[in-house]
Structure I
Amino acid sequence: MATISFTATRVAAFECEPGKRQTIHWDADTPGLGLRVTVGGARAYIFESRLHGRTVRITIGTAHAWPLKKARTEAARLRVLMDDGKDPREQKAEQRAAHEARKAEARRHEVTVADAWAEYLEAQRGKWSERHYTDHVNLAQVGGERKKRGKGLTVAGPLAPLMPLKLSDLAPERVATWLQDEAQGRPTNAEQSYRKLRAFIRWCDDHAGYVALVPTNAYSARAVRQAVPKTKAKDDCLQREQLRPWFEGVRRVTNPVISAYLQALLLTGARREEMAALRWDDVDFQWRSLHVSDKIETETGRTIPLTPYLASLLLELKRRNETPPNVRQLRRLAAEGKTWSPSPWVFASKTAANGRLAEPRIAHHKALDAVGVPRLSLHGLRRSFGTLAEWCEVPVGVVAQIQGHKPSALAEKHYRRRPIDLLRMWHDKIESWMLEQAGIDFKTDQAKQGFRLVSE
């Protein structure tokens, strides 16, 4: 292997031998240092030696970027490593990996609460109900956008002040201060947000990308726990003597869908979203049953009886739903490139984005104010069903199964599976008693006639 003492002038003059793709010229003054010249004129310093009986060749860099003196120094360093039995390529890979790890750790510490929160919601979405997911989105929304309903702009959610922070900034002192600020104006939302934040931090601690980023005791420190607002659970519930005015007010609601929906909540004890998500495919008029989604049995849902009076309300909604619009409306739809078809939702809405009833509370409150009944939440109607059922001496397990409560006793959990006809017997009694208290003269034969018409 011919060698020649490198100089800057010689390095610049070296050429690739004719007929070859590249030629390597070796430095006589620095063992192992060579200059590779390609047929295209590219020049790069290399180093070559033997390690563990095998030839190792390493590219140092281009002659343009590496002055000759610097290239000789690097070649000498590489020789020392290889004489010690170390592979410079492995050392370089380890250094690169360590560098990337430092960069990744630095990026990890820059992650904001908003970044991790978005990933958390996406990871959990398949496990949550749509309402639960929406609650998380709303609690963290920035606000300032135009309201979809009504006038004005949306208000920032309780969790919004924490979203711009880094995960590493969620110190107990910062969380406690946030809770104190939020508790002044909206204590209930602050307490709810704290519980969701706590679940989020626990998720981060189990996530490989965020583990150990949130400071210890971010949610469990004494200062934080003391700052959590003490909220009182709601206990609103209709009394027996309030059934008459309540039905009077709700039956006067001009929107028949809202009127039927509110009565359905009271007569079934279902959760508001369970009833709002009811489809016509879930209603069986022939065998008098409703199949509703369930908070506990999320995959299978639950089947409950369809009582006579409620069936009459749904039959009327079905008639309205299947009645096509007039000619003028059909022409307007055609002009817009749309076609008419019955809604799949039992409690349909022409204005809601998803096509089903979304916000019946305003109409409910107006109806209560008109008849002098204290305002009642929609969940209060569910609570009323369970409470008023005791007047009929209905077994607690029957009420729990209709409402979709998780069994609380061993016998209920493992040894009670009541068929729908047994539930129907008790459920009919509850409805009949409520109508009697409300002064509603409803004939069961009317509903039976409706069942026959539908089944035919």
Structure II
Amino acid sequence: MRQLTLSYQDLPVPIAQWKQQALAWAHHGHEVVAYYEPNQIPFRQGAFQNLLGLRKNAAGLIQEGIARSFNELQQLIDQSLQTPIFGYLTYDLKNQIEELQSQHPDHIGFPELYFFQPDTWLEWTEGEVQICSFTEDPTQIAASIHNTPFLASFPENSLKTKPRILKEDYLQTVEKLRTHILEGDVYEVNYCQEFFTEKANIDPLAVFWQLNAASPTPFAGFLKLEQRYLLCASPERFLKKEGDLLISQPIKGTIKRGATSEQDQANKQALASSEKEQAENMMIVDLVRNDLNRIAQTGTVKVEEFFGLYPFQYVWQMISTIVGKVGASVSAMEILKATFPMGSMTGAPKIKALELIEEYEQTKRGLYSGSFGYFLPNGDFDFNVVIRSLQYNAQNLYLSFEVGSAITYDSDPEQEYQECLLKAAAITRVLEQK
């Protein structure tokens, strides 16, 4: 492995421009690309590390360094001592963890799990970028990045999406879920709907940077797996491991940002004092605590922050932080299987919520409400929750995003529908530019 460290001061262009050129260089020359963007957003327990990993072969003849199952992923982690590992978990891995199934159509086609050991990877830190590669000279990589064209502005889009289900059907489904809650089947269930467009001929990289500018978040990312793309602007962490510490930060509770500072503070206070939003958040905190207690050391699971309020471009979010300590003998796969899918995108109790989601939703979630993340060489890892994200298949030109909300007995169907539209605001604004 060869390495090169460059100071930001040594770069011929500003770091933000060089970063865009680096991702463009990776995108145009490699079948597999994973990019993690923290957007310099301060976040409790830290945001994503700023990483870029790439690989020329997605499948091909070279099978080493690729995992498509939990067992293969654990083997890859055990074997890899020098490199990070990049990839994702789709929501439908639930079917491997529990006795569940999914019958809905999947128009994007991401494999259920995919992780890879990169041929080349870059890491941005305070004032420096490090280029590491098994296959190329890092000096030549830097030169190639320098010579990659930079687009100061991206083409405007004019794409209209349509809902998979009609609004009246959505409202009726919320009422049916409220009946399940009244009958004691479940306390809370995260119900999602898809918006999509066909024959969408987009530049995925341009749309990612547009989305990232419209809604900068601490767990953003870009994924390319041959002809499939994830363009992610997630504000939510699923799970982080740092040494023996596990950190989960579920989001439950949303309100729009105000047009003025006074209105913004009033909205923030309304979210802070909402008994309904606190109840939703508390249910998921209890679920996460239960999940962590399955693999954490006895007595170590605790709530570090209850009902924290965090501002993003379009919304205030209520976020709680739950931590626990895990023993060295507990494997990464044991941790992931005990906690996935994340409570904030399922409900409580989790298994019944998963069954109701399958009964009432119309589309396979795929990578939506799954997780995009990385493992570091020291065994630490960090994974987001894939929300506020676009999925795109460049082969069949299918573009999709999903939004959802937590349904409780106190839910008002119209308000839940409007919350979905609020969460979709950044995406629709980027797609429907004129």
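Just a few scattered comments:
- Given 2, 9, 12, 14, 16, 16, 15, 9, 5, 1 for P(r) over Cα pairs in 5 Å bins from 0, in percent, for residues 157-252 alone, calculated: source structure among I, II: II
- Structure responsible for 11, with relative contact order in percent (Cα under 8 Å, 6 or more apart) calculated and labels I, II on offer: I
- Calculated for structures I, II, Kirkwood radius over Cα pairs in Å is largest in I.
- Origin of the derived value -15000 (helix-only ellipticity at 222 nm (-39500 (n - 2.57) for each DSSP H run of 4 or more, over all residues; to 500); candidates I, II): I
- Read-out Cα Rg over 2.2 N^0.38 Å, for residues 325-396 alone, computed value 1.34, structure in I, II: II
Computed from the coordinates by the stated procedures, all read-outs in this text should not be read as laboratory data. All of these numbers come straight from a predicted model, not from anything done at the bench.
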